[in-house]
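Derivation of every value follows stated rules applied to the coordinates shown; laboratory data play no part. None of the values given here were measured: they were computed from a predicted structure. Cβ atoms are built from the backbone, for glycine too; each structure is taken alone.
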Structure P
């Protein structure tokens, strides 16, 4: 028979994003539990929660007869510091068996996937089990049935935005190319100004110098609730907001932050489920998927990009979302500026001037917005890009962006020069006369992050030239920005070993090895 014990609550003033409690090794042994065991904690008024167990390494922290309860669990139980709770071992979850099944390469059922996602959301799947599940997906993959069930489960466990019968459109990029976070700051106001509704929901940057949310946050708050997203979208036409604040596909964030990021692992089935669960939860009916393709991007070959496009279109059909995929050039950064504040400045300048910005940024934004306008029925096939450009050059997009910024709680009159960027700066210059033959996405990303981006909003990199540009000795190649002199020096040191921009003369090699007979 399972032994039940009573313990005194020590309230831990921290939220850790999972259901977890801390006990002394002696109490755990008495209970028959060990590290990462699942325990059932019950308040005296009958409320209960399943939690993972950590063991106190010191009597100074949690003593025998006590239980440390984090804020996440305390809210569920309604307990306070000093409350008495009852603890016993919880029955094994089905999720453990489900994860083991997937590690053996066996197909999972709808019920198994839904149960697993629910357990992940409730915080009772350990990090070890999460890592095992993600690794199993990496090595064994998943068929389209499993991907669909995973996508639906990840969406339905969180908030689902309800726009009724309204046609909701969106754009999503798979990332991997520095500078792409700012294109949504052009696309959303262009599309909204055309009369369509586009609630752009995004995550923060994980491995890149800035995500769309990081860049938008420079201009306005992004932590909107689901009700606020619906209200602003209906009234203004669009928002640019954070998925987590609205509780959209919350399991996606758990998997990214606890497993995919630490392990640098991004299984293909989770790429599909991650993107489409957020769109499904947001009520999107038609969307364009941007797949940047080229050296050092997430998808390096056209063959891979076409495969991803076909799979995303198929998954969209299963979910009732019409997807059109655009395979775009991803061989070098988009625009001139990389990093939250720098990209916000560049996007805002482009809107204010009616499209007088970097060609790569303007052309990409206009092309993708044009596809959405065609999907939304406000432009004929082949005419979308032209309409999108007119909306941008007429500054209707800028006026719409001002409305979006104000609706989200920002200053609609903000100017590019009002945006603070890192005060510590250093220019890296061309060592010789020649032409730019390569711009490294990976190097630019690493340098920007070393300078402090995205947490340091003002940190980042300016790229002065692109592939094919002619340079003279001493011409600027990149400028690094940071709010910290120490981080700036670290970024400069990294630059010396990475060669973010390669400059070569017209003569690449000279071969003189030959035999001459006289």
Structure Q
């Protein structure tokens, strides 16, 4: 038996070793990473903050929505080819949609967006696929109230309402007043800014204040707000135009600002949205909202704006149409895109209306301010056809909803909606796109194999479930490691029978029959070995 003095000596050596290790860590700048407490949340890979290592041929793979049917034509006399900026959400057993309605006429050297008064219109659906425009009888157009108009642009008391860039949502704040169960951002022309509107039923709307509640911004895009139930506050995102640099003071970037509020009227903590690893780009919309299956994640679908002109040294002999910038040259690919005659007509008013293109991106964040924005397009313009590959194409509606699958017996899927035929005819259209639940980004590996190792985690629950897809020959295996990367007894890769199939939720098992509850609350890492497989999300549950 060791003496008390000997134990004290050994303890002092241990303390010295810990102290030396701490000093060494300070000197080298290294530190032991803290475990991320994920509780029983569903975790996705759309922003990759839980990924520590990808080994072998494993990679993060961005997936793309699948085009489905046209769900709505904006072909009513009070609508038109400039109808856009859709807000879509599920409200109990009903799906609701709100959008701006207007017509744009293009003539040589001129664009007229004021052919008729602008409106906020409403549509609804039982399934998110078949939509109808109810005749609400609220506002008159051409002598009739048989329309789906809910708000009209123009003077209203001290306000001058603009419905060109609306965003509507159902307020999930449990303390929301009965007459404000639905809220909206509408534009204000005089003074310039964002107006707060409220409604008890989503149909009858009134202003919440007699002046704009946010005034610092550009606002010429869809500007959104919602109740963040996890953090107990409202959050807003709106269009902002940054100042140029000292070298180029007149060249700014279309950016996004965000702020928070406790009452939807007074906003604070205004900052510019930042990105971890993406260059500055012109972004029109933002479409940010908590993802309903993992509400700790903010997911947005901004519109990327880009002008595809030839640069110096790449010029050909194809001149731009007559206009104020006659010396510019167009790319042969620009001229090969659909509806060249109309593209040239738009360019006669401003060249960028002929050369600019838009498409949908995806970004995600855990704090609502710093985002991972994927540089590759999430929703490309797609196969060339009339109404596509133009300025205003693929503006994604705000936000996602769950709908039934077209495949009999398959689980529900995500639906998102994007516009086409913007200002190229007498009407515009809204197309539905589908995507697997949680299916934005996967960890993918080919048959030759790859591995994902997560950052240190702590969790709650007794089961580990996966949303994944493999080939018939592919598989996944999960190993649970301690904080040092050593497999825990009974949870090694060899103890996990290969998991295969294609499902939204499968419980992982180990041969000893133990459940993961025995290591819940401990610091662990997941090592997931993949062969010809995609992993979309995982979750610890009871």
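Out of P, Q, choose the structure whose coordinates give Kirkwood radius over Cα pairs in Å equal to 26.0 when calculated.
Label of the originating structure: Q.
Once mean count of other Cβ atoms within 10 Å over residues 268-275 is calculated for all of P, Q, which comes out largest?
Structure P gives the largest value of mean count of other Cβ atoms within 10 Å over residues 268-275 among P, Q.
For structures P, Q, which has the highest computed value of relative contact order in percent (Cα under 8 Å, 6 or more apart)?
Max of relative contact order in percent (Cα under 8 Å, 6 or more apart): Q.
By the measure distance in nm of label points 7 Å out along Cα→Cβ at positions 188 and 284, tell me the structure among P, Q with the highest figure.
With respect to distance in nm of label points 7 Å out along Cα→Cβ at positions 188 and 284, the highest-scoring structure among P, Q is Q.
For helix-only ellipticity at 222 nm (-39500 (n - 2.57) for each DSSP H run of 4 or more, over all residues; to 500), the calculated result is -2500, so let me know which of P, Q that is.
Corresponding structure: Q.
Given a value of 4.1 for distance in nm of label points 7 Å out along Cα→Cβ at positions 36 and 444, calculated from one of P, Q, which structure does it belong to?
Answer for the origin of the read-out: P.
For structures P, Q, which has the highest computed value of mean count of other Cβ atoms within 10 Å over residues 388-395?
Going through P, Q one by one, mean count of other Cβ atoms within 10 Å over residues 388-395 is largest in Q.
Given a value of 18.5 for mean count of other Cβ atoms within 10 Å over residues 228-235, point me to the structure among P, Q it was derived from.
Label of the originating structure: P.
If you work out mean count of other Cβ atoms within 10 Å over residues 164-171 for P, Q, which one comes out largest?
Looking at the calculated values, the largest one is Q.
Going by FRET efficiency 1/(1 + (r/R0)^6) of positions 308 and 420 (r between Cβ atoms, R0 = 25 Å, to 0.05), which of structures P, Q comes out largest?
Top value of FRET efficiency 1/(1 + (r/R0)^6) of positions 308 and 420 (r between Cβ atoms, R0 = 25 Å, to 0.05), among P, Q, belongs to structure Q.
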